[in-house]
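Listed after this line are the structures, all set down as structure tokens.
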Structure I
């Protein structure tokens, strides 16, 4: 196993998530250390942020992103976009001081029902990631019809 540190973000919270499996398999094939991030955050709410500040688990994720050599995001496709779990995580991370995503190598994979395997989710996620200015890898595109 190499010293390469890969952070995995799964847009699905399911125990038997196809997307979490994709992350684990990618790490195994690449012979890298994988840390799966926990995206179980409260729903983003500006009033909650004003009253309580940014949750510790969000700050932890920001640190994990900053420390990782690269980030691999796996998401299902819901209603022609990426998951709400992942959108909520991005919304929270955007509130953290600094930008842990800037210039970070990021790849996106999807596992979704249907023949397209999440192609629309990948497109939508690429658009949502643009303001963070990561180094989004454009290929290879991995879309698994689950």
Structure II
């Protein structure tokens, strides 16, 4: 049986933050020379970022809220709702809490009734682990 992705979604919190505003969100880089800092920022090519933090370093959105918004966007893109989802597999470097699992927290926010859930961890490979689990479950 073939398995296909039928909808994708993303979510970025807050307004975009330019390189000139970084210190206001992630703290001072006073220990790094301005020359080195400019060089690093130019080398990575990133001009704007989004943070789930305010200018005082306070969290404005939880990881699970970011995931919920991205999933809702994917569901809209696919013309589906949370009740249409039979398995929810999440991948993240770190959830907001050690327990319950990240997928439990996201499921609680999404609703949609009972379903199989999986919380995959492992930094970069967590997304692939979640996708592989869903593919295996569908097959």
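Since every read-out is calculated from the coordinates, none of them should be taken as a lab result. The shown structure was predicted, so the numbers you read here are calculated from the model rather than taken from an experiment. Cβ atoms are built from the backbone, for glycine too; each structure is taken alone.
As an exercise: log10 I(q)/I(0) by the Debye sum over Cα atoms at q = 0.12, 0.15, 0.18 Å⁻¹, calculated from one structure in I, II, equals -0.61, -0.86, -1.08. Which structure is it? Only one of I, II returns -0.61, -0.86, -1.08 for log10 I(q)/I(0) by the Debye sum over Cα atoms at q = 0.12, 0.15, 0.18 Å⁻¹, namely II. Here the criterion is distance in nm of label points 7 Å out along Cα→Cβ at positions 65 and 81, and among I, II the highest value is seen for II. Here distance in nm of label points 7 Å out along Cα→Cβ at positions 17 and 129 was derived from just one of the structures I, II, and that gives 1.5; the source is I.
Taking mean count of other Cβ atoms within 10 Å over residues 57-64 as the measure, the highest value among I, II is held by I.
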